[in-house]
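As structure tokens, here come the structures.
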Structure P
């Protein structure tokens, strides 16, 4: 016969895969913001940007993230985090695929015309 305390502890412990997936997604998002903050001065030099333009560029990447966190949290609470993570992976992979195809097409068109 199995030990009832071992079985009860296994049931009470949550599955941590979703937590770690969300945690890693937040780290990736943080890294993107950090990289943008570190290269904004290089962009200013390369593109001759004013301080205002630097701020506008940085803000354009920040406010949609903040708004989406607030608005999508209402939707995610209804549908659940698991479905939201699956959707995010599907959309992210589709986006990455489309960008790769567009880059390939652009390179090939540029070679032919230029």
Structure Q
């Protein structure tokens, strides 16, 4: 953030506001563009992440198309089943209505095939 402040001359508050707006805008575009996707393979994984200012560790839950490298869904939370369900429900919004990830053949713990 300090590099952006030096290079642009804008305050941290302004840059933070812009970054938040860009993130919200990108999330809305993702919801519009990533609909009814036909995937051959979907890989789901969770990554351990330390977040500055937060004592408890966070987990970044991801659903990825390993062939096209598209990031289908993500969720930042804890390592609980509720957080896994949140990711699955976000992923479900990207897939055709007749595709339910949990109903497909499960491969290698968290990889689903169609």
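Values quoted throughout were computed directly from the atomic coordinates according to the rules given, and no laboratory measurement underlies them. What you see is a predicted model; the values in this text were computed from it and never measured. Cβ atoms are built from the backbone, for glycine too; each structure is taken alone.
With helix-only ellipticity at 222 nm (-39500 (n - 2.57) for each DSSP H run of 4 or more, over all residues; to 500) derived from the coordinates and found to be -32000, which of P, Q does the value describe? Derived from P, not from the others. Work out the source of 2, 10, 17, 19, 17, 13, 10, 7, 4, 2, 0 here, i.e. which of P, Q gives that when P(r) over Cα pairs in 5 Å bins from 0, in percent is computed. Only one of P, Q returns 2, 10, 17, 19, 17, 13, 10, 7, 4, 2, 0 for P(r) over Cα pairs in 5 Å bins from 0, in percent, namely Q. Taking FRET efficiency 1/(1 + (r/R0)^6) of positions 48 and 64 (r between Cβ atoms, R0 = 30 Å, to 0.05) from the coordinates of each of P, Q, which one would give 0.95? It was calculated from structure Q. When P(r) over Cα pairs in 10 Å bins from 0, in percent, for residues 32-71 alone is computed across structures P, Q, the figure 25, 39, 24, 13 traces back to Q. Each of P, Q could give FRET efficiency 1/(1 + (r/R0)^6) of positions 40 and 80 (r between Cβ atoms, R0 = 30 Å, to 0.05), but the derived value 0.55 comes from Q.
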